[in-house]
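A.B. asks: Multiple structures are listed underneath, in structure tokens.
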Structure P
Amino acid sequence: MRKFIQQLGFFTAVFICIILLFELFCHISIPKISHHNIHAKSQLLIPQIDSNAVVILGDSRLEWGLKTQEMAQGKEHILNLAFPGSNGFDIIRYMINNEIYPKKILLGFTPNYWTYHNHQMDKEEYSTMNLFKTTIKYWLTQHSFLYDKTSLDLYFKGEKPYFIHHDYDEYGNVLVKERGDFHEREKHQLELYADLNKKFNRDSLNTYLNELAQLLDELKGRTSVYGIYMPVSDTIFSLEKPHYQPSEVNAIFENFLDFSSSFANNDSTIFYDGSHLSPGFAREFSKNLAAAAKQKQGGR
């Protein structure tokens, strides 16, 4: 029995060494894709929502383009709970179901929001243990080529990862680095939005708008909600504009801030890729947005 245990220990050690050597070889030879740590972010931030919170919801335009440290006023604490491919409905449902009403919600909008299926944040259980589990899973996803085989698949296809770095700070602000220069990244965004434009469905947009109106009606009198159409380049906005009717959106939001064509020129100092703001300009825009929201509130 002792000999069997020794042999088992030896072969286990050899197996672990082979795995570690393979991982080391991959890290030296193969570019590693960076993933979105969305569930650890939600596990950390959603339990922090209270009556003094300002909650940012929506897609990656708000996730990248709003910097909480530039926006806080008084005792407010701002949580950036915007995510890629999110229109925020799941988190709004979570707050309503648990009777949690923050001071303000900054909620993104574009005519493409009907395409988003969200991340089912309203169905998650928020606990220290789940935060620990999601953090460990994310670490493995980020660092192990065997746990997450996306980088290997791309390598054998002769492709490079698009996301090089994607990480969040303690307030949900994101730091992103993507492959290529501004023009390469803008081309990628144009292809994405051109495809969405081809698939546009008015009935689906109407369904989204009706659900939005119902959710905002449940928040009325409890939370101030500000709709935000983030700035985009003129090339991106030209694909969204045919489906955008400001009057129907203004009829739903009590406060709607439309920055869609405020900075139309395709300038790499303003935009990271034509659809998302550059980190430097995002800080400046965040200050302007906070001032505009305050002015809007004072003008009601």
Structure Q
Amino acid sequence: MLVEVTKKNAANFKAIAPQGELSRIVNDVNYFGIGYADDADSFPDGILIFHPEKETDDAGEVHTVLVITYFFVRESARDMYVGTYLFSNLVDMSEEIGVEAIRCDVPMDFEYNLLCNVLENFGFHFEVTEVFEFEVSLGKVVELKTFKKSPAEDADLLCDISPKDFSQGLGRLVKEKDIIDYGLSSNIEDYDTELSTVIMQGKYMKGVFLVKQGTDGSIEPVLLRASDNSSQTYYRLIHGALVSALGKYGKRGTLMIRLHNDAGLRLLSDVFKDYTPFIVRRGYFYI
């Protein structure tokens, strides 16, 4: 029978799923899990953990996909079509909510494994790709020499700017072509206003650092732009965002930062010098 993994029963799955994955279901409303057991009191034979995520395609259109973060079936149950049953239910859910694709990333340092083989049999198509995302410990960031050089004045947070001033300022600072190419929105509510930063001169926008909040708790820097193109202005914007993150999450907090490509990484290279993208086998199943 199909079992929803919840806060109440997550401990029942600890023998077949890492604690970190189960903690996501318990602590993050955007993570979900389904499992299989003979009945409500039986030891579970399999589990599939997933979450929704927004992706931007090559045409600049935004789509929601379901991302599988963990998929496991006990070896003794692998001839019982438990994996097929769980995946079929995930496909049914996708159809019900209008999601058009399911994704799974398998790190390249994992040997081509059973999971890839199983998913390909389900209809997944895998390609090798670079992933530009990494977890940042705020406690370590504040110890960086770069961070300790406080500017004379930090940038303002986006939440302190009126929607009208933001829309008009962005329109003056960023060319219309770039707004389209970056897939930007002039609606202030589409950004994390507590982490995005801006420098205003009257009603004119001198610089902006726009950040979006992902459904999985990640943050995605989408634009860093300054009218004077000076490193000092860029630093004020980034420093202000990190100060805000520190106040929001504390030194023990972590941020998952997701970038579209290495160009985005170069924008933040002064702060995250040691980061390099990692390579994964990224597979899609289209509904």
Structure R
Amino acid sequence: MREPADKYENFEKFEKVVAGRANVLGKKYAIKELGFDVECIYQPGDLSKLVKEMLDLGGLRYKLVSEKQDLIKKQYVSLFSIADKPYEFRTSSEGDYVDLELLLPVLELIAKEHTPDSWYILSNQNGGQIAILLFANSKKLAAAVEEGYPCSLPGSEWRWDDQWKWGVYSEVTLTAIPDLSQLEGCYYETLAELYQQGYNVPCLTRSRLYITDLFKTNSVDILIDGGPETESSNAIAGSKIECFWESWGVLLAYTLVKKYGGRTALYDKTNGTRTILSSAEYLRKAEAAFGRRP
């Protein structure tokens, strides 16, 4: 099957929306940004240079105490002091990629101890190998995200472990595949209704949700908080949508059954079995998986 000539049209539209929101809301809520190449570590001094830029972003007064290479752990190490308290930053010395999973916890601790009303956090903007670090007042950033600023806040994820059996698709057959912009509205409406009824689902604003066929591959792609990665990709096959087995996919199937009268079957890819469920049976099964908030 040949790829459509305009394969990236929807992706570029999504990127434009995200960039526009980041620009407008970033200015509105005074969100500071630092863009940096994640492939920037070649010697110990490079780590210190990057950390200085990160600390400058937060307006912090600091002192570089020492730089070294830990030969045992194969890491570069930079020790900084802020208000006479030491903070150690580390990254691998075996490649040029900066270990953000090591740096961010230290930055978060520094913000907690020295600027408790503000956060260091990564933007969801897709910059390729350019990462964007944010520093902002926590309340202002939360307000910006509610309006669609591309960032995932602590606790905003949908925690989904073993509520639904791995590998079990929800196949929903419809009289017609819905328009995706209309489906986005119905999907959000369903999510809001479930939250209001006490189910353990995320509490999102409409601006934090985006549904499209990202690369025109006959798919319902669900993106949250402007993230460059889809939270859920669900294949369209004729008049059927094969909804993935994680949280956002199950919610999609739930929406298609409840709002569009879809007919459901559970397909277990591990053993090839298909089980037909009535609408009521599927809704009950999904609600049980969502569970109730404490």
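A.B. asks: Matching task: 3.7 is the computed value of distance in nm of label points 7 Å out along Cα→Cβ at positions 44 and 244. Pick the structure from P, Q, R. Let's see the in-between values first.
C.D. replies: Values: P: 3.2; Q: 3.7; R: 4.3.
Checking each candidate, the match is Q.
A.B. asks: Can you say which of P, Q, R returns 1.7 when distance in nm of label points 7 Å out along Cα→Cβ at positions 36 and 132 is computed?
C.D. replies: Structure of origin is R.
A.B. asks: Separate question: Looking at structures P, Q, R, which one was helix-only ellipticity at 222 nm (-39500 (n - 2.57) for each DSSP H run of 4 or more, over all residues; to 500) calculated from, given that it came out as -8500?
C.D. replies: Checking each candidate, the match is Q.
The numbers here are math on the coordinates, done by the rules we state, and not lab data. All of these numbers come straight from a predicted model, not from anything done at the bench. Cβ atoms are built from the backbone, for glycine too; each structure is taken alone.
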